[in-house]
Structure 1
Amino acid sequence: MAQGAGMSTEAFEDFFFRVCTMDYAKMAKAQKPLIRRMAKADKVHLKGPGTDLTFSVKGLGAVGCAGDRNIPDGEVFSCPVKKSVNGVIQYNTPSIYAGTRFENMRLEFKNGKIVDATASDTKRINEIFDTDHGARYVGEFSLGFNPHIKEPMCDILFDEKIAGSLHFTPGQAYEECDNGNRSAVHWDMVLIQRPEYGGGEVWFDDELIRKDGMFVPKDLKPLNPSNLK
């Protein structure tokens, strides 16, 4: 894991200790406004380099994760209405799935379905999305905000919690926020929106929620890294 993170063993031990022993009770309190906002939202709009994507999360609820599910933790997730996704998303974080490493994944959606997929291994990524009918639809949308996790390490337990990130996940939906999509695939693909990764925006119902990885509304600012550490 240290090698994947580009760290020495000693540096990784220090990093791992920080992410596992942070104040998750503080995180749980700070994420409550985001849970409420996501649960009440209808339209979501993701913007950034190579990304212009819209979808609805209306009626599907939202779930916060602050140490009760995983360690490390730090995300709030929901799920798109199955056929509401339209546009393009360009991921900027490498991902390993079924033994293959993928980079530069780009997905184009029409009425919820992936109609075009390219990556460093375009043939293989399309084979995965052809696993079953549900693999080309999305089962999760989530915002990550662990302040101690900044860089990808090709370990999804860490990468999906990266501060200023989101993941938009083709495949099986979780029962807590269930849009009815069923698949053998559940592939958490991560997009980091901090400035050094190109920036980006997340909008809920025409309100700017996060810009360049930083939450904008006053009630969400406690989730920004300097306030959450």
Structure 2
Amino acid sequence: MPSKTVEDYLRELFLLQQTLAASYVPMNALALAMGVTAGTATVMVQGLAEEGYVEYVKRIGSRLTGSGEREALKVLRRHRLVESFLVKILGLDWSEVHVEAHLLEHVISERVLDKMDALLGHPETDPHDPIPSAAGRIDRTTYLCLAEAQHDKPFRVVRILDQSPDFLRFLESKGISPGEPVVVVDGGGVSGAFIVQPHNLPTVVLGKAAAESILVELVLNPVATPV
């Protein structure tokens, strides 16, 4: 079984490949995600390449191999099922479970994880993201970020890329969380700010970086709100 550090690197590489939609993840991006220097990340990735988990190309970056992706999906599955358990069963706030799940994902057994999965009703998403199946499959749908969403059209929040507790608490306080409907009223001009309308709540002003970290999908058949 891979070490905690190896699992962390594989998970972050998978997430960065999805987020950046790039063939290879630049070393500076991986280093930033891991909170280490580019040199430290490079040494680690070179070791992962020797173990067959990644392909590394000097001055370009790295990407997961088939075996690396399988291991990344295993740890993502553990992390996201634990998040769901902490929110739905233990009642923790969705903005704080990411850190707690990160501590538990490396130590929970498959037997306990299967029990959690059954207790939760085999969910396909956690409070933030899609959950890989036991067979290693995951929803790879490409979503728009809120900054790219067409104005005055109904969208639904599907994922929050920035997992910092303060940011998640802020969004939750404004009614912006996965599964909730939103409309972009205005934005993207010189100021870089976006005016967003959560469902039945006051408008919220978001900066460009914040709007880019919120992934949404168009609601094709919105349900009319009773007058």
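Rule-based calculations on the coordinates, nothing more; no lab input. If you're wondering where the values come from, they're calculated on a predicted model, not measured in any experiment. Cβ atoms are built from the backbone, for glycine too; each structure is taken alone.
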Check: Comparing structures 1, 2 by mean count of other Cβ atoms within 10 Å over residues 87-94, which one has the largest value?
Finding: 1
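Comparing 1, 2, where is percent of Cα pairs over 26 Å apart highest?
Working: 1: 31; 2: 43.
Top value of percent of Cα pairs over 26 Å apart goes to structure 2.
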Checklist line | Label whose coordinates, when helix-only ellipticity at 222 nm (-39500 (n - 2.57) for each DSSP H run of 4 or more, over all residues; to 500) is calculated, return -5000 (choices 1, 2) | finding: 1
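Work out the source of 14.6 here, i.e. which of 1, 2 gives that when mean count of other Cβ atoms within 10 Å over residues 31-38 is computed.
This value belongs to structure 2.
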Check: From which structure (1, 2) was relative contact order in percent (Cα under 8 Å, 6 or more apart) calculated, if the value obtained is 15?
Finding: 2
